[in-house]
Every structure is written in structure tokens, then in C-alpha cells.
1. Using the calculated result 23 for relative contact order in percent (Cα under 8 Å, 6 or more apart), pick out the matching structure from 1, 2.
2. Taking Cα Rg over 2.2 N^0.38 Å for each of 1, 2, which is largest?
3. Of the structures 1, 2, report the one carrying the highest value of distance in nm of label points 7 Å out along Cα→Cβ at positions 22 and 54.
4. Given a value of -9500 for helix-only ellipticity at 222 nm (-39500 (n - 2.57) for each DSSP H run of 4 or more, over all residues; to 500), calculated from one of 1, 2, which structure does it belong to?
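All of the numbers you see were taken from the coordinates with simple rules; none came from a lab. Every value quoted in this text rests on a predicted model; they were computed, and no experiment measured them. Cβ atoms are built from the backbone, for glycine too; each structure is taken alone.
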Structure 1
């Protein structure tokens, strides 16, 4: 389990916060709006109303103790820059910030953001799944019930055949393809041996996909 602080609970921020929490992580949601805080309070670990322009407030919230801080403030560019800067100055190891433009993104990188997200190019939910584990490379929600996951082979899968792993039986997922270096094996048979670094493209119910993500995050 990882710990995340999400600063700014608009549509994008709340989407990330809820998804991270549903994947079994500790999530603190922070927003200046009392209404937004109340809306998300039962869907995260902690929800706090706070003015992030006040450095002492973020310090009191123990921001430096979180694995990742996500700055997802909406149209207030000044607040976005200040929150990112303060988070880095407090010693947060990984700060991810939302940018409204290329120029905004350049400024965020300049002041220390580890990664900048452009909402037009990145869906909040996809980003959240990617943050849970370094094994998770991509996530596509086909519907509320089914999803596709691109995942680097978990260590315990290495040097075993698909037949031995019994992924459909054990995890409820089906392997659509396996990428290895510059080759892609579509619909691999049961004799296919998983090697270290292989990338599996799997499909399954959203519930079963969630189990795989939790396994990968251990």
C-alpha cells in the first residue's frame, strides 16, 4: 500500500483520488472548497479543507510523509505553482502536477515537478492505475465492468508457462498478447514461457484487474 496526497479535488483530482483509494491505497484529498471536501470525504482515507498557499498548513498536514503528492489544481496557475514548489521544498520525493498549457508545464518542471500531466492527453483514472505500481504500464477502461491492463511480468511469473500460471483460473484474466523486445505474440498458447521483462496485455473484469494491480503493487 502506498500513500498519496491529492491537492485540488476538481473532476481530474477527485477521479485520481477515488481510483487510488479503490485500489487499496491511503489517500488524503485536499481542497480549499468545503463542498468538494464533503463530496469526496467518504471515498478517500482523509479529506481536508485547506489553503495550499499557506506553507505552514501543508507542513502541518505531514505532506513530506506521503509517497506521492499530486497537484491537480484547476485554473489557478499561481496556486498550482506554489503547491508544487512547497511540496518539493518540504522534501516530498515525487510530485506530479497537472498543467494547463505547455508553458505552465515548463514552469512546473523548472521548479522541481517530477512529472507533469496534461489532462487533454491523460485520463485521471489511467494515471492513477499507473501510479500504483511500476509494473503497470497502461490501463484502459472498456466499460464499468471490463478493462485492459498492460503489465510487466511479475517476478513470480517468470520462467513459467502460461499453462502453469493458470491466469484465467487464478486471476480471472485472459492474455491477449505478450510483448518481448521488438516482437509481439498475439494470443500466445499455453506452452509460452514468461521471461523477465515480458509485457503482458490482459483483459478481464474490472474487479479481477484490480486484484492483479494490487498484486503488482506488493
Structure 2
């Protein structure tokens, strides 16, 4: 498949040992092409019974768009701290900063059979529970809790629309730290398909 060739070509020829990134899969392409980019790889590695997120960013250039190629098997508790470090480095490097440079997660469109990209430049990750708002929590078992109430994915939009308040609702999205990166990407795509009123979303995501 084309997208596997694109991802693995760097890995096979630039590493002393063969390494692979198993990309997350989803059934839709948010974005199919990113120009002027640098790759960042986060590999799935094991050491005995421990799972490790191994980062390779030696070919990344601050002033370019960054594409994060992250193994789908890794749990968020290992992925997000590494992503946060890289985000902070890019945001605070004033000497090489390019305001137009974006960050993207890569994944495989299983229907279109192509490499696809999900932007997340403006996301600020938090490792605690949100303290206010309508709390939408994606669990390890791939269910969704809205303020503690289980809601089917197919019914999420209508359920959120039905919530009444004397002031505009603020929706806070949270994720179990033990879910896989693949489930995270699929849930992010679901969130992107929902419709919200202006100013009802924040740029924060909570991982705990």
C-alpha cells in the first residue's frame, strides 16, 4: 500500500536496525497532503514487560510543518508526554519560529488507501481532569461518558444538542490515558465531525 511505502522508506534506509511504525487507521481523510514538512517518529518498543515510546526527531526542522508518525499500539500515557515536550520546544524556539508551520498526526485512510493527516497545532494537553463544563470522556473500553452517563457514538450529537443550560455550554474532551493512539485518532475524527456553537469548545484536551 502506498502509505506504508511512504512511512517505511525513511525507517528502512536511515536506521541501523529495522524499525516500523504501525499507523492508526480510520475511514476518512481529513487532509491528504502536507507540503514543507519534517517527520517525527514515535516507535513502539518493549523492554521485558515494559512498553516504551521511542522518539526519533533528528530530521525535524523547527520552521517546517511537523508530521508525527506514531505507532497505533502505544497508550496515550506514553505518547502525550513526548508530544507535549515537542510542542513546547517548537512553540518556544523564537529564533527559528514560523507562525505558519503546523503540527499533524499521520494515519492511514483504510477506505481511500492513502496517507492522511490530522492537524493538532492549537491543542494544549493537560494531564488532569477538567474542572468545569460538559465533560465528554472517552474510556479505555471505547465507550463515551457525558458527565458520567454512557452515550452511544451514533447518538452523541443529538445528546449534546439536548443538554439544556441557562448559559452557553462549554464542552471539555477527555481521554483515558490507557487508550491506544489508534483509538485516540478515531475519537478525534469523531469529535471533528460534530457541530458546536461558537465559543463552546476550548483548545485543551485532558488525558488522565
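1. Going through each structure in turn, the value belongs to 2.
2. 1
3. Working: 1: 3.3; 2: 1.6.
Answer by largest value of distance in nm of label points 7 Å out along Cα→Cβ at positions 22 and 54: 1.
4. Numbers: 1: -9500; 2: -7500.
Source structure: 1.
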